[in-house]
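Got some structures for you, see below.
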Structure 1
Amino acid sequence: MAEHLIEIVRHQPHSALAGLVAGIVGSHERADGLVRRRQPAGTLIPLVLSFGEPLRIEELSDGQGAGRAYRSFVAGTMPGYASTMFVGGQDTVAAYLTPRGAYQLLGAPVAGRVIALEDLDHPAAKLFGVLREQLHSAPTWAERFTLVEQALLRLAAAGREPDDVVSWMWTAIHGSGGRARVADLVRRTGFSHRHVTSRFRDQLGLTPKLMAGVVRFERASAEFGTAPLAELAARHGYADQSHLTREVMRFAGESPAALSRARRPTAHTALGTDPSCDASHDLAHKENLPIEK
C-alpha cells in the first residue's frame, strides 16, 4: 500500500490579527488516487488559498456550495458536516478565521456557505486572486506566510468590527463552551431578543443559540475517548447522554463512537490547538502526519 502523508507547516499570526485569525497553516499533500474526507461542524472558518489541484465539496449536510470543485475558497461556520474529495494532491495556505475575524476581514458573514474567493463581493476577491499566483511561485513557506499575512493585515485595517453587543455575546458564548443561556445573555444587553438575535446573525452568520450548539459540540467531541459519554454530557451541559448523541449526529452525521474512532480532521487538528482557545500558540513548527484514507 502506498504511503499517504501530509506536510503541515504552522505559522503564528501577527499580533494585530489576534482574535481575528487563530492560525495560518501551509500543507503539501500527495496520495495515489482519490481521497475522500468528512469534516464535522466547527467554529473556525478556513480561508483556503490553493496553488495546486482543486478540492471538490461533495456534500454539505446543512449549508450551500456543494457539488462543485474549488481552488481557493472560504468555508463559513457550518452547522453540519462537509464531505470533500480530491485526486492526487493538495497545496494550500489556509488562514483559520474566527467568526469575528470573518466579518471584519471579508465584510459579511459567510456561515453555512462555501464561497469561491473570486465570487466574493469584496476587495478581498481581487487581493487573493493576485496572491494565488504569488504563492505558486514563492520558494518557501516563510515567504508564502508573509504574503498571506500582509494581505490579512490590509483587510483587517480596512474592515469594520462587529457591534459591541455582538462581540460581547460571542465572547460569552465561546468562553462558556456554549453552555451560557442565550436568554440570560440577551437580558443583560438590555435589548430585545429579536434585536440581538438579528444583529448577531447578520454579523456572525448564525443565531446565538445555533452558534452555542456548535461551540458545545466542538468542545465535547474533542474529549471523546477521555471519559464515558454520560460524564462528558454532564460536563458540557447536555441534558443527558442521549441529548449529546443527537447533537453529535446533527453536527457530525455519525454516532459519538464512530466519530471518536474516525478521528476526523478539524480546523483545530490542523492548527494543533485546543478548541477552547480562539488563538493558537506554538505554531511555528512542521509535522508530517499520516492521513485517514
Structure 2
Amino acid sequence: MSQENLPSARVLLLGKELRKLRGTLTLREAGTRLGIDFSTIRRYEQGVFAPDPERVTLILERYGERLDGPTAIGLVNLARDIQNLAKGAAPLLGPPLFAALVELERSATAVQIYEATLVPYLAQTEDYARALFSLRHTEPEVSKRVRERLMRQRDILETRRIPADILIYEAALRGVVGGSRVWRSQLRRLLEIANMRQVTMRVLPFAAGAAAADSTSYLTLKYEGEIPTVVYFETRHGESFVEDPDEVSKWEQDFEALWSIAWAPAQTREAIMALISE
C-alpha cells in the first residue's frame, strides 16, 4: 500500500473509538443492533474507511450514547472532518477541526509542544487564557473556551499523566499577558508544571538566533500501535493538521534540532525563578 493510500490518523482514531463503544458485543451482535453488516463494522473499526457523520450518529444512538455529550459531538464532528477531506475540501475551521484535535489528544500517549510567542496552552493559567481569549471573543464565548482549555490540561497533566516535552522560546516567557499579576502567577504555574515527573520543559534562549526566530508554534501528538504521529499548528487566521509521514518527520526533526540547543531542564527552572524575582 502506498503512503498516499494509508488511512489517516483521524480515520484510524474514529475506528478505534467506535471499537471502544462496541464494548463486549460481538461483531455479529453489533451488526444486528445497528442494522449494518458486521464486515462493514469491522472495516470501520480497523480504519479501512470511515462512516459518514449520519451513520456515526446512528451508531452512537444505538450503542446508547448521549448525542449531546462531548464524546458524541466530538466523534460526529471528526467524521464530518474526514468526509470533507475525502471530498477534496479543506477541513472546516472552528468547532469541527477543534473537535478533531480534542479527540486526537484524548488518545495520544505522548505530546511535544513548541511555543514561540505565548505560554503553551498546556501550562496556561485560567487568568492568562482568559486574557488571550478576550482579545478576540466576548462572554460567554470566553468562559466556554477557558473551560475547554483547562479540561484539556487536566486530562493530559493530571488524569492520564502522559509524557510531555514542552519547548518554549524565551520571548514567550517575557511577554506580559493580562498584566504583571497575571504574568507572575503564570510563571509560577510554569514552574509547577516543569517539576511534574512526566514533564520535561526546556527554554530556547534568544541566543539560539535565527533557528528559533524562524520556527512556528506547533503540537505533536504521538500514539502506540497503528495510529501515526500527527502535527497540529494554528495561526491567528486558521489551523491545520499534518499527517503525511514524510512531512511529520520534518516537523519532528525541527523539534529535535531546537530541543538540542535549548537550556537543560534545571537551567530552565532557574531562568523561570529569576524572572519571577525580577
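Since every read-out is calculated from the coordinates, none of them should be taken as a lab result. Since we're looking at a predicted model, the values are computed, not measured. Cβ atoms are built from the backbone, for glycine too; each structure is taken alone.
Suppose you compute helix-only ellipticity at 222 nm (-39500 (n - 2.57) for each DSSP H run of 4 or more, over all residues; to 500) for every structure in 1, 2: which one lands on -16000? Going label by label, the one that fits is 2. Source structure of the calculated read-out (volume of the Cα convex hull per residue in Å³, 140) within 1, 2: 2.
For the read-out distance in nm of label points 7 Å out along Cα→Cβ at positions 83 and 115, a value of 2.6 was computed from one structure; give its label from 1, 2.
Values: 1: 2.6; 2: 3.5.
Corresponding structure: 1.
In terms of distance in nm of label points 7 Å out along Cα→Cβ at positions 107 and 195, which of structures 1, 2 is highest?
Numbers: 1: 2.8; 2: 3.6.
Top value of distance in nm of label points 7 Å out along Cα→Cβ at positions 107 and 195 goes to structure 2.
To test your reading of the models, identify which of 1, 2 gives 18 for relative contact order in percent (Cα under 8 Å, 6 or more apart) when calculated. Structure of origin is 2. Here mean count of other Cβ atoms within 10 Å over residues 171-178 was derived from just one of the structures 1, 2, and that gives 18.4; the source is 1.
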